[in-house]
Every structure is written in C-alpha cells, then in structure tokens.
Structure 1
Amino acid sequence: MATVLARLKRRAFDALLWSMRRRAGLRLESATIADGNIAYLDNGERAGVNAQTLVMIHGLGADKDTWLPVSRYLAPHFRLLIPDLAGHGGSVQNASLNFGFDAQTSRILEFLESLEVERAHVIGSSMGGAVAAHLARKRPETVMSLGLISSYGLRVRPSYVDELAEREGFNPMLEIFDRSDYKRMTSLAMFDPPFIPGFMLDVLVDDMMARRDINRKIHDHVAVDHDLASVLNEVRLPSLLIWGADDKVLHVENAAVFRAALQNCTSVILDETGHVPMVERPEITAQHIRSFVMHRDACRATGVQVTG
C-alpha cells in the first residue's frame, strides 16, 4: 500500500512539473557528453530564430527546475538552455566523477558544443554562479555576458546557515530526512517560503534523501576550490550580480566583494528576498536579467547599486 501511494504521489508531482515546464514553453531534452547524459530544458526557437541564447546553471542540491518560475518571463525573449549539472537531477549520477568547478565547467562547454551553441549569455545561482564564472574565464569568446545570483565563491562574512552548520555539526541545506527538515531548509533558503502540499513534500524529501551521499561528495569537491578571486579578476565581460538582502545561505555583504572583483558589473540587491531570487521574485529577477542582457554594453565599469 505504501509503495502504491508513493507512486501516486510521484505521478502527481511529475504531472505538476510537466505543467510548469509547459507553461514556460520548455521541453525536456537530453544530450550526450563523454561522462554520460546531460538532462536539460529547452524552449527551442519559440522566442524566434534570432533570439539570443541564455544558459542558466543551478546550485548545489538543486536542479534545472529551480529556474522554472523565472523562465516563464524569460522564455518569450531568449532561447533558454537549462541543464542539470552532472550529479544532479536527470543528468549522469556517477559518484566516481570529479564534481569540482573545472570538471563541471568542461562538461557545460561540451554540452554547448554538442548543441552547436557558439555564443550565449550565462547566468548561475549559488554554486552554479561559480561554474558560470569559471566558464566566463575559460571561454570568453563563448560567453557574451555573465550573471551571478547569490553566488558561491567569495566570502567576507559568514551567513546564518554557516553559523548554524558550525553549531549543529551538519549542513541543514543538505541533511534532509523528513518533512520538517525540508520545511526548515526552505525557510533558510527563502525570505517567505510558499506553502508546499504534503504529497510534494514527500516526493522532495525522498529525492533529497536519495541524493544525500552524492550531495555531500559534490559539496566536498567544490569546497576544495572555493575562492573565486583569481577567476573573477580575469573576467572582463559585462556582469550582472543579483543578491537577496535577506539571504541566510550566503551573506548579502559578500556582494560587495564580488562587485569589487568584477571589472564591468551592475549589481542589484532585492529587499525581502532570500537565497533564490529567481524562485522568490521571478518577475522582477527576469526584468533585471532581460534589461541587463539587452543593454549590457552600457554596464558601468565602476558598478551601480539598485535596490528593489
């Protein structure tokens, strides 16, 4: 009986996910690279054959569907490519792989080459921001502009989650065992987390528990190479930095260090927003992304601060 109920919950969850993807004009695709498959979302030519390509890279413990809320507002204007990084979502789950930034960057480049994408804007969230930064340094001829949302990689002040993990001896963003753990995680990630129906919570908890070991491994791999200072110092591209003023995962004061490191940066600090602006405030986040991409050549070398 429990197995049947779990299957019904999974079917309902998958149906809801399919509906959200369809609403954003996205379809599920798969590409093959040397290390295995890369699952990704793609809106194809729905934005027009001349639309610029926007690649969006998720963070640790997340997946491509993290971008669904903001994709709804971006899909009419860009060709969207939203991959699952190796070790996440529907992509290759081989635990023997290297999940460090260099390795993940090489996989994203191979993914883009498999789709014959020569030029793209790239935006990353949290750990995905660090991957995007490495990509911008390694292949500036491919990356047209760089977007970082609450990015991992530079720290001037420990966050609430950093201090919590030190006190409790484990990372509450990754160690999920039941509904209460998941709710706690969302309350740490978001300023005002939405209601999640029980059947969805159960599926999400099951997924996090199944991924616990590989998430720990990915965390350990990226922690080895966590300082982006030398990477960002080599990035000359127009850059957009978006941060939630109430981010408990990566402190908003880190944004100033990123601004100082990037030579051609526009920064946006969103009030009443936590670690995932693209989920919490998707419409305004999309507006900032679209405005930046469309006017990227007007980015000020000294940076500009916008509060909204």
Structure 2
Amino acid sequence: MPDPQLLHLVARTVAGARPFDDRRACAALWSRLARNFDVVALTLMPDHVHLLAQIDQHAALRSFAQVLSAFRTKMCATAIPELSFEWEPLPLPEKVQRDRRHIARTIRYIHLNPTRDALCSDPLEWEWSTHRDWLGAVARPCVDRARWARAMGRRLPSCIAWLHEYVSSDPSVSNRRPAPDPGAYLRSVTKDASIDQLSRAVPGALRSRCRLPSEFGTAERRLFLLAAARWTRYSGSELARHLGCHPTSAQRAIQRQRVQKQAHGARAEVVVDEPDNGAVAHAASTAEKTTNARRRQPDVLTQEESHAIALILADPRLGTNR
C-alpha cells in the first residue's frame, strides 16, 4: 500500500561540480521535478538540490534517483563540459511531521539556502526557488498553494505575505522588504513597461531555458507578445522585429490581448454601456475557458500569467534571472 509522507530530499554533485550555474540545466531539472513530484518547496543551488514533497516513502529514493539519473544523462549528452557531472550517493530522506510549524520551518529552510550561502540578499532574488511560486511570481506554479497553506493553518491570499515575512525574518536576508505589490500593473489604467523589461520578465515567469528574445520558442514569443499588448504601446511590426517573427502573427496576438484589456478596463470602471465590438465578449469567454488549460495555449493572458508578469515588473528583486 502506498504510504505518502512529507519528505525532505537532498541531492549533491560530486566534487562540488556546479551544473546549476547554467540556466539550461536549471530549467531541465526543474520541469522534471515539477512533473514527477507533489512539490511543497524546491530550491536548486549551484551544486545541490533541496526538495520537500509528498511522496510514497517506500518509493521516494527510487523515484528521486530515477529523475536525477535521467536528467544527468541528458546533460552529459550535450557534451558541454560544465554539464557533465556525477551525483553523490543520495542520503536518506528526512521525514517532515504533519505539523504546521514543522512544515513551515522546512519550507523556510529550503527557501533560505541561497541567502545563507550569500548568493543573494533576498529569497525573491533567487529564480530557482519555490519562494517565487508561493508568491505567484511564475505563470505555472508547481506548488498547490491553497492545499499546503491549509496544512500550515493558513489561507490564501494572507498566507503569501505571512510566508514571505516569516522567511525574510532570517538574519541572512540583508535586504529585507515586504512582498511585492503588482497593483500598479494590474489596474484598469496601468503603468507602461519597456521591451527590455518584458524580455527579462517572460523567461522568469515561464522558468524558461531561454534568456534572450532571439532564443524564444513558441511559449515565450506568445507570452511576450500578449504582455507587450497589455503593458506597451508598440505596434505588431515593431514587436515582430524585436522577436524576429512575422508581423502578421504578432499583430493578431496583440489585437486579441488589447481587446481583452479594453474589456477588463470597462468592467473595472463599471461602465454601463457595453462595447460595440463583439470580439470583446469572445475574448472574455475564451480567457475564462482557458485559464486552467495547461495543454493548449490560450489566445489571451491567463490570470496567473498577468499576475506573474505584473509582479516581476513591479519589483526589481524578481527581475534577476540567472
């Protein structure tokens, strides 16, 4: 019989190898762990990994080892010297009691690894940590925040500010500040953003292996164009030149998003007269139907994507991508 437990698993590289200085390695392992585990907290350090997950304790080490081994094989196949490494033998996982304080302390410990190693001054600055997932700064969080907030005796959204304050109260956090407020970028009349800001925000929101617009794939180009439609005033042709894509596809994407933006502004301002463009209703309906659809790309920004990009634009701590 499966016996799911909360377990803290750790993996370290041999001889201090640092594969996770490379963004490609971080993105590859992160996606594998997120797919295979019920993640509560996760941090990728340059030479080791911390994972808190609910998993069958009898299969925990085997499952963790399989994911790590498949990842290492893929990295070694790249023939990039920095990505060729070995794992140390895995230590036994630490069982975390189903006690709200023990769960919170373990999340805090995992999220504080980068600041305690002096790699950053605030836990939000470390991209490869679920501290960002808990605060909603990624478009597809790998943590079921509502469920694990309840396990700590908390509820969303108040748990977000509480967790950030709890983690940031550690002496290792030298740049202690409150949780970011995305309000300036989510109101009906929003602040404008620059293309450079969005070029940095998109890889962070998606935890993408890409860093530069010239490297963007389909998912990154889509999110960039939709975000640009909401937070910039550039034309489709100007954005297409920046991305190196066809102007027509760029123009269609930003038209759909700007229709949704107008509809959102009308609702926020409680305007009685309905817009005369039938595409507004279609865009709003499409957004509702596709917010939780993970397997196909919606034509407009989802709520999670809007919130993540707005947070990154609002707070410089979230603009740091490794």
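Values in this text are rule-based calculations from the coordinates and carry no lab data. If you're wondering where the values come from, they're calculated on a predicted model, not measured in any experiment. Cβ atoms are built from the backbone, for glycine too; each structure is taken alone.
Have a look at 1, 2 and say which one yields 35, 61, 4, 0 for P(r) over Cα pairs in 20 Å bins from 0, in percent, as calculated. Value 35, 61, 4, 0 for P(r) over Cα pairs in 20 Å bins from 0, in percent corresponds to 1 out of 1, 2. Suppose mean count of other Cβ atoms within 10 Å over residues 53-60 works out to 25.4; of 1, 2, which structure was it derived from? Here the read-out was taken from 1. One of 1, 2 was used to calculate helix-only ellipticity at 222 nm (-39500 (n - 2.57) for each DSSP H run of 4 or more, over all residues; to 500), giving -15000; which? It must be structure 2, since only it matches. Given 0.55 as the derived value for FRET efficiency 1/(1 + (r/R0)^6) of positions 85 and 253 (r between Cβ atoms, R0 = 41 Å, to 0.05), which of the supplied structures 1, 2 does it correspond to? The structure behind it is 2.
A value of 0.45 for FRET efficiency 1/(1 + (r/R0)^6) of positions 133 and 237 (r between Cβ atoms, R0 = 35 Å, to 0.05), calculated from one of 1, 2, originates in structure 2.
Here FRET efficiency 1/(1 + (r/R0)^6) of positions 5 and 141 (r between Cβ atoms, R0 = 25 Å, to 0.05) has been calculated and equals 0.00, so which of 1, 2 was it run on? Structure 1 accounts for this read-out. Where does the value 22, 49, 19, 9, 1 come from, among 1, 2, when P(r) over Cα pairs in 10 Å bins from 0, in percent, for residues 101-164 alone is the thing being computed? Answer by label: 1. Where does the value 21.6 come from, among 1, 2, when mean count of other Cβ atoms within 10 Å over residues 69-76 is the thing being computed? Of the options listed, only 1 reproduces it.
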